[in-house]
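Some structures are shown below for you to check.
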Structure P
Amino acid sequence: MAIAHLVTQKVQEVHFTNKLTQQGQIQLTSSFTFNVNFSKDGKRCIARIYQSVKDKEESEQLFASVDMVGAFACENVETDEDKKQVHAQCYDQLFPYLQSVLQTLMQSSGIPGFTLRKAVMNPENVRVGTAPNQQGQQPPKKQFPIV
């Protein structure tokens with residue numbers, strides 16, 4: 001069985017805007033991307049997660065995004081199926097750190113009770129192969145609020 005162990009993680013970028021003018025509940029929308037790149041020998045990988053959260057009605061009023069990477073030591077990664085298992089494990093191990101950063105950021109800005117839901121990372125839905133920019137396609141552009 002393929003196994004991934006988180007060695008270290010770090011936040012690479014944070015973007016945040018809070019221009020909410022009144023108290024009350026707001027509807028939030030969230031999106032994320034998650035990629036894992038393996039070393040040639042399969043013994044290490046780097047996982048990158050980008051998560052954004054914004055006000056569903058007026059995204060310029062509230063926006064937060066975190067770009068985070070994690071380095072992992074891997075065992076028994078020999079096939080694409082092994083890589084799919086490790087992909088899901090990396091997400092499961094990195095997500096709590098991302099969630100903590102966003103939760104602290106929101107609470108510090110006066111938005112208590114913020115909880116980010118974890119996506120269900122199903123290994124059967126993971127695509128293993130060449131990165132999009134190596135296939136001649138452009139990677140998705142990050143969208144940040146205009147200040």
Structure Q
Amino acid sequence: MDTPISRAEHDEFCRRMESENQRLADEDKRLGRRVAELEDTTKQIQALTTNVERLAVSMENMAKTQAEQASRLDDLEAMDNLAAINANVEKLAAILENYRETSERQEKRLEVLEARDGEKWRQVTGYIITAIIGVLIGLVTTHLGL
């Protein structure tokens with residue numbers, strides 16, 4: 001602090017700070033867009049999950065209704081028709097299971113995407129802290145004359 005810096009050094013420092021601030025602003029915008037995209041994807045997945053749950057409830061109600069009808073039809077129809085109803089119920093159950101698996105896969109993918117951004121943020125924060133500590137140690141050793 002004994003030696004004042006020149007105007008050119010000050011101007012260069014200002015340019016570097018402006019450049020760094022612009023880079024950080026651009027990074028902030030980029031991350032903002034990515035978060036917005038993730039939020040949209042999350043909303044879509046939630047809507048899909050809700051629709052799948054509604055479909056599951058409807059299918060369960062339909063399966064119950066079919067089971068009730070099947071018991072009434074035992075007296076009226078041959079066993080072939082009941083087998084067809086059972087096959088349809090099995091097909092519907094398979095479709096429901098497919099929707100559930102798809103939803104689970106999408107949830108896992110979303111968790112991986114969210115974890116990746118968090119990891120990058122922690123990494124950037126670590127680099128910044130390391131740089132600050134390095135500068136402080138440099139200043140202390142310079143000040144002590146080591």
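Here, each number is a calculation from the coordinates, and none is a lab measurement. What you see is a predicted model, and the numbers here were worked out from it, not measured in a lab. Cβ atoms are built from the backbone, for glycine too; each structure is taken alone.
General remarks:
- Distance in nm of label points 7 Å out along Cα→Cβ at positions 22 and 126 - structure with the largest value, from P, Q: P
- Computed 59 for percent of Cα pairs over 14 Å apart, for residues 70-117 alone - originating structure among P, Q: P
- Entry that produces -7000 once helix-only ellipticity at 222 nm (-39500 (n - 2.57) for each DSSP H run of 4 or more, over all residues; to 500) is calculated, selected from P, Q: P
- Each of structures P, Q was scored by distance in nm of label points 7 Å out along Cα→Cβ at positions 6 and 30; the highest score is held by Q.
- Each of the structures P, Q was assessed by distance in nm of label points 7 Å out along Cα→Cβ at positions 14 and 54; the largest value belongs to Q.
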